[in-house]
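Bear in mind that the values in this text are calculations on the coordinates, not laboratory data. Keep in mind that what you see is a predicted model, and the values were worked out from it rather than measured. Cβ atoms are built from the backbone, for glycine too; each structure is taken alone.
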Structure P
């Protein structure tokens, strides 16, 4: 069995955890889960970095001893793990005895190999980032990384011969282009290396909250020498226990160090240099992600613009929160966290698309096939429509595995949702609820339900790393046990006919929230006392179009318009239409160009729904339109009608739907 070792950065405990910490851990968790599903022996590590001058000062400000402060904040990071359903195998604290032994073993090895010497350090130090900054790199007298104030330091120090390892590091980068990813981060590190390296001060005497230098306890180690070694500590380095030593032999070097882009230099230059100096193998890959932004700025507790994961989990559920952060951030790039976006994705992607698909398929199977997976007709499975779904599901398995391998989780979810949309369109086209009324078309009915049930099984399996609980419920509904290494044999078309189904249950309950209510969470002292669970939705009808989004409460509605008479209302001709084609309007974030069948003609309508829907998810949907609206030009396109949609005040629009299938041209009254 192959092994896979992935780490998060160990989180600095000068403040409580927020979205940035939760996101990194959830990404590592999803990747770890995927590798387990592929049959690999996985070791997933996270933890806390608890030493250094910044922690010492934060403790003083809190009126606590450093150890008591560290214990308190570390508990909040550890408590976050079950809340986000992290499947970590170990949680490391740098104040543990095993870590002291590991760091001191590394120090001795580096020292004995001739890479550490004693001297005097005079220069600038950034307490925020715990880094030494050459004077030539200061920006207006401040740290070039965080913009914080730097301090002039003059004290006896041990130095690490970083300059002696410039060429070995360059050679490693050139022979291992995948070592740092994405490419932009690699280019930054290469430029820094090629500019030359100076020896690094790796001890301090002006404070005591750190790991003592072996044989010279007046010095404490530089916090990064201490912190980075955690990745080997948890793997067993420096231990006398044979089991720990065997684990280190098995899992080192790490496959992936997953980090934020602000600490790339420490991981991509200092850490491999320490390992080279000790004669130890280097990690295989350092993967950095972007920042979560709010109102255009990086989240920061000092700025007061942090997202508290608990607040959103309490309102949307954990798997919905996990889905949103994975789907919203293109890995390696920055992403904006907005209440409009999470509310929109919950309603459109989860409740309407995935939730409706699961409810439709399983409910129809219970009603028409006795609650068992039907036997498809081989001849009918060979038709182009059936092959399109089965082939897409088959290809998706490889696509998702490849996306996991490059940490493109948003791409993996995008591809999964393409199959969700294709399967929904297949059901609409095949109309199994009509086939069920004709006994002579039984083979068509069973085939038309086997295909989406099998696709739903593949979707559920591929969602297990991202949304473990939801995926598990979907598999239970389909009567399929969740095997630990299911991805190693996952294939489309292999759902077993005759399998007894579980009970249908709504996956994503309706939530009656407005954007304003979500924004108000930022001013609440705690989520636990004010959060109310989402209200369960009534079970979706099997053939219904996705349900409309819940209306805003009256307090959030715009003032009521002037009353009109019945005769005036009847001048508005509302009809049912079917969307035949959909495409985004170039240079517009909101507009979607639709070609619709009205029952009397086909026409073009431009609708402001592009922020809530993907074009492919709209094809074959039944909508309500204003049929007799005068034509108008929008972005140069003539629009002949208006699509009806609802939205919370300031939120995204969601289409009005129907509880039964109506033919185009039907009147809406």
Structure Q
């Protein structure tokens, strides 16, 4: 399942976690309903509003945000070419312009509620799902959303869209019209229960517009959509302004109450994150998602903080921690031996970094589902062993014998013991030191590699690692390139390594095959950036996708987590124990956030269910100013590479998809 890539903030606690872990009934089948959940019944009724939205929120004002890339050059978010403008989200959450058949419920692991559809019906044998469209659903030009639009969207995205769409919907056989407002998706595989939900995440395009535009090419023509906002004005690389559609067809639906409250949403572009922060302090934009421990600890002493015009908010998230780290391109021979990757991981001295530059604010990552019920802990359970035993001898022995854990140091900056272990592993892998340089014994080539980034923001993290691996005879270099080059090189797998990330959800599924599956490893533009081709991984992903209930899903996720971790496909970095948010008090937000958390950077739920506060608060910040410089890093760019929305991490499902 796919979800947003944006880290969230939420009030999830022990009770919510236990609720997510509890066994649930099967997916409701055989009758038209207003919503469906993967395991059990949807939490909310057909005419209920989501409790994390303020149905009485006032409308008005302009929300000013920082775009999460340094530039944009297209208004087509579906092509691999170009960098799309901020504000496009392709699935699940529904963007401010393009909506899906359904919208996700964020108080549940995976539930989809009818938006463009009036009802959804799943076949008794799970062989198909059928949507009945709302008669009032329409595009911004006044034309109705039709079954033909839905079928066109599915076919063109699967045939000509990004590689992600092809694999995400690979087990869907066809989409066909079965009535005046009815569309049926027929499945190749009746054992994959989530197909019924992910079809609802299909972004529904205006057939007339996209028949006149090549979906594989860039364009600056304003697309037609059914969402609550329209593109008002823009200047590539500087700003884009979205204006609320006063005739938005869904504004009176219960699930839309309290959402999209701003008259305008303006994204300004900055080429440097420090410049962007200074702009935020001056009031140039209204919200800042903080991802730097140093700045969080020392940077918030300016007057607007001191007099209460700007507030800091730190709240635990309800979804797994984003798994950021050095991502090795296994298509390069030098990284194929697991012992090499283990050695490079041993050279990463997290304890020293946490002590010297992170102010003790971070914890080391040892899981792709950390801080959630899906995280592998301790040794494998008997249920996990049933899934893992067939692969004994073909996956790392540590999967069976060790709890997932990272090597530690004393934090002094001299990880001597770890480097000695790393040197031994490199020797076993066929490398030797000659005149201080690590040389391959067979090819006689030196061990060098390049870390590809779009900013030098991580230099403080990368440089100490380079210094450690230099003691092993390895030469690493950091290369900073622009956003457009990054998009092209990532799509073509033309890199040694980069700092990338995986943002998993509470309900993993089809997207795991795109991120780790053998079938996606050589497909240009796929999200399998490491190039993983592992039969055990493929088998475990398939078990996750076909999990019949929540306990089975958690067991399979634990098993996959162990195999991914001990294979060292990434040197996992670190993350905060809570998400950090800063905003001018002209903005207001609901008293309670969804249990899954609130996506933050670049808008997300800020644009969805926040609103402009009192008139007095609205004058609290300085006048707006357009940004022409500011920040981005590779992680931010990658959100655009893979699903062409605003993002920080490789997208997995929160049941919110971008």
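If you work out volume of the Cα convex hull per residue in Å³, for residues 111-230 alone for P, Q, which one comes out largest?
P
Looking just at Cα Rg over 2.2 N^0.38 Å, which of the labels P, Q belongs to the structure with the highest value?
Going through P, Q one by one, Cα Rg over 2.2 N^0.38 Å peaks for structure P.
Looking at structures P, Q, which one was distance in nm of label points 7 Å out along Cα→Cβ at positions 87 and 223 calculated from, given that it came out as 1.3?
The structure behind it is Q.
Work out the source of -11500 here, i.e. which of P, Q gives that when helix-only ellipticity at 222 nm (-39500 (n - 2.57) for each DSSP H run of 4 or more, over all residues; to 500) is computed.
It was calculated from structure P.
From P, Q, which structure was distance in nm of label points 7 Å out along Cα→Cβ at positions 55 and 495 = 5.1 calculated on?
Comparing all candidates, it corresponds to P.
From which structure (P, Q) was relative contact order in percent (Cα under 8 Å, 6 or more apart) calculated, if the value obtained is 28?
Label of the originating structure: Q.
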